Structure 1
Amino acid sequence: MMKHIKEWEMKGISGAVAGIFFAFLLVPVLILLGTSFAGERGFTLAHYREILGEKGFLQALRNSALLSSVSAAAATALAFVLAYTIQYTNVPKGLKYFVRLTALIPALIPAVTYGAAAAYLLEPHSFAGLLLGYTICALPAAFVLMYHSMESIDRKFMVVSRIMGDTPLRTFLEMVCRPLLGSFAASVIQCFTFCFADYGISAAAGGDIQTAAVVVWREMMGGGPNAGRGAAAAAILLIPSVMNVGLLYYLGQHSVPGGSHFSEEIRPGRIRDISCGLLSCLILAPVVCMTAVILVVPLTEGQPGQLHFTAKYISETFSDPSLRRACGNSLLTAALSALIGSLTAYGAALAAKRSGLGGRLKGAVESTALAAHAVSGVTMGAALLLAFSGTPLEDTWLLLAVCNVVLFFPVPYKMMKSSLAGMNASWEPTALLMGDTWLETVVRVVTPNAMLALLRAFSYCFVNAVTAVNAAVFIAGARTMVITTEINVLQEQMRFHEIFALSLLALTVNLAVGSVPWYLEMHRKHAGESERLVKNPHTAAGRRIDW
């Protein structure tokens, strides 16, 4: 009887998750594809012939491919250096904290803002500005992947390599670089996918340098919108995304196995430490400069060398009713996205890791995560625009929030699945024997132990909802304008003070929300270390690894 209840409870949760993705992912994408093939007399390829026959769109595809390839390779290489500096050198701890925080800062500020900052600092509408903006905005994702991949390398093999008489260079190549080949490829693919389908940076800094995402927006939302051509252009953007997701899935089957996490002393290397420290500072200099512009411009006025502090621009920005409304809309949408997104990911993870559902149903959950990963923000925004125009959901916060839930689902789902997989598998059977239902066990036992992962998922969804622009520019209306869509409008008017003031608010809020799970994690880690030392005060010092 208890098993029967458990299955129905879990099937209900799985059904709710499936319903969200059916209504807001599958159906809109099918409508988008149907629109791209629809003509006055039925099925037609005319829209594809028209859009692909335009030199402008083909050039936009080439621009996107070139910018994305160079930016993805650059972001991956730079992220490797930053992660190596933290994981394998003896640079001061303060510098390591600086490198880690600074590398993640671009994820807390809307990408469209970095496009505006590139246009502000460099020659407007330059290829160099686009490349800089893409590389900086792709850096956080590449850094997180490299950092955790290095953390998972089994470092005992480095000891063996040195004992066998390998040179430091050979040890570095064989024991650090070689295990990371899959992570290098995954990072390049992820960064390429992000850059290829990004609208915000290219809209802010591109100008006459068109990209594929801008063409989709122009066809769907421009002066003479053409739904058929816009749908065809958006459908074409699905092709590289689907291919890249397939490659990521393949690489995931050949990931680096988890290594040992014992405390080891890194071999002294003054030249290595100085070189990596300086190189990391040099890499992060553009991030610091562009972030400084975002922080300083709205708080100062005057000429270079004669700047003085003023609160005038901040006051003017937040006195504007439309900008103030956009800020409120952003916070509301982000909170709604984070709440629905974290609970959706939790429910899906419970189905995958803590249920008795069959393999097919669990496989459907995994397929949902892959499908969400395959649809870019631009394509998703265009699909939702076509699917919900003229319905009660048009121009609503709920549509914006659910769009964010679908787009960001893969990462919080992976967070929750990893957390649940590490818990004791006997909790539910034991609780059932004691008379508790499965749902009571989840509420009383599983959820408290998953709370930190839930907070991480909430934080991830919130931060990304505040900074998201690719889908929002299609579905946000006059009543639901958010910070990023307002920045997109202000960029066209070159109102940099207001742009950076709004971005400063976004950064402040995201830092506050993002710091909560980090603080709790550090508190738990220090508490665990203190308890371990109390139980075993004679723990031997770690050995030294030579690399």
Structure 2
Amino acid sequence: MTRYVFVCGGVVSGVGKGVATASIARILKGYGFRVTAVKIDPYINVDAGTMNPTEHGEVFVTEDGKECDQDIGNYERFLGENIPQDNYMTTGLVYQTVIDRERNLGYGGKQVEVVPHIPLEVIARLERASKKAKADFTIVEVGGTVGEYQNILFLEAGRMMHLKEPKNVVFILVSYLPIPSMIGEMKTKPTQHAVRSMNAAGIQPDIIIARSAVPLDEPRKRKLMLNCNIFSERDVISAPDVKSIYEVPVNFEKDKLGERIFEKFELRPRKRNLRGWYNFARKIRRLRKTVKIAIVGKYFGTGDFTLSDSYISVIEAVKHAGWGLNRAPEISWLDAEKYEKNRRALKELSEYHGIIVPGGFGARGVEGKLRAIEFCRKNKVPFLGLCYGLQLAAVEFARNVCGMKGAHTTEVNEKTKYPVVHTMPEQLANIRERRIGGTMRLGAYGCELKAGTLARKAYGKQFVMERHRHRYEINNEYIQRFLKKDFVVSGVNPERNLVEIMELKGHPFFLGVQFHPEFKSRPMNPHPLFTEFIRAAGNSKIRSN
């Protein structure tokens, strides 16, 4: 029998529900249970594939090809397991399913209504994901914050499940406790209002995870218990800011969150085994030797602020690799567009041990990225290109080494004389007919590695599976020109002879991949390509004074 833990958010978005959900899953797994996690997004979008990264954050891709919220990536990283597409749903997907079923007489002529049929579809999806995972516990993250119109139907699904089997469902509220600088005191009132909003939806939280800049004190715990109808002060879990998200399960267990959950389900706790996780968290706190990595992208700016969530899996993969090599990565975000306006700004790239150009779409910032890639190639700065990063490395090499003036990707210039990056026929049809959502090359595809290459050395095997999210490919017509100049193909998809990896001979590390290796990196099992990149960066010297 699967037990369900619903994790809801209060007061503000971005409070850390995803990390809290992943941490709860990690804790319960540490007690020897089979655990899975589900994300519910309150968007009408059918999936996350058409969302702008600067508004929604990174689009994560599962092994089976689902474009979903970045929190699925956190679940995979904390659990150390692949999360299938059944574990992600949006309002749009749920409505689409119900409407399609109604059109096909799936309801036997009944009148189909928002309530109960939408919540019932949500419940069916939760049960299907749980059954597929053979889960003892399913942790369900409800997107948004309580009190919003968008997620009320998902809360209703939780309420209906709890009404049917009250001993089988627990509700946790992750809520923010601000400390206004002009007052200097932690305030509980916003969380009290969030609990009232949950009550209005027919739900009483069993546990409150109190997010704040500092640990929660006893007076605040007592106040939340009394005013939020919480059974015990022990059911208020302190969640202060930490240096690394991987310390969160450790912090939760200081307040014995696992035991509190078991008590709510009337279960006897098993023997806990989180020693490996504790040692890992302790190790990364103690690292002092650094490596400076810059990510040159265009999805950072949101008004006056920087949105690092656009590349969260890349950032985490860099950290994993650095920690595995006993180095603390110092990551900087550099805007590619400024290199288009000012070539002199490229000098700042000399201040880093390694440069990453990540994935992306469209023409904005492309020339700036090309200049950054050229700088890395000429100055022997370790370079890792991810998806669009590989494609632009091919464009830069074609232009500046192979003499193909004006070479480009057809994504940016359809009329280029040298289309070194182009679309496959089926993708051309998708673009022409405006079939955009869910039509890219998505999910895991095979890659055969060439003997004697850096990529083969990094992986230590001949064949690997990697996750993709792209529409454009390296044009095989130009491969021989690249090979003559030592820009070699070191990985190929054998089914369709598509370029997967290219690397430059005679360079400390100049390698690009068509896929997204960051999606498969894990805290204690870093991705081999990121490990080799960080190793090369660690051996690189800062060139500026």
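What follows is calculated from the coordinates using simple rules that are stated; it is not laboratory data. From a predicted model like this one, the values you see are computed outputs, not experimental measurements. Cβ atoms are built from the backbone, for glycine too; each structure is taken alone.
As an exercise: helix-only ellipticity at 222 nm (-39500 (n - 2.57) for each DSSP H run of 4 or more, over all residues; to 500), calculated from one structure in 1, 2, equals -11000. Which structure is it? So the calculation was done on 2.
Given that mean count of other Cβ atoms within 10 Å over residues 134-141, derived from a single structure, equals 22.5, which label among 1, 2 identifies that structure? Write down the numbers at each step before the final one.
Details: 1: 26.2; 2: 22.5.
The structure behind it is 2.
Across the set 1, 2, volume of the Cα convex hull per residue in Å³ reaches its highest value in structure 1.
When relative contact order in percent (Cα under 8 Å, 6 or more apart) is worked out for each of 1, 2, structure 1 gives the greatest result.
Given that FRET efficiency 1/(1 + (r/R0)^6) of positions 318 and 430 (r between Cβ atoms, R0 = 30 Å, to 0.05), derived from a single structure, equals 0.05, which label among 1, 2 identifies that structure? Show your work: numbers first, answer last.
On the way: 1: 0.05; 2: 0.40.
This figure was derived from 1.
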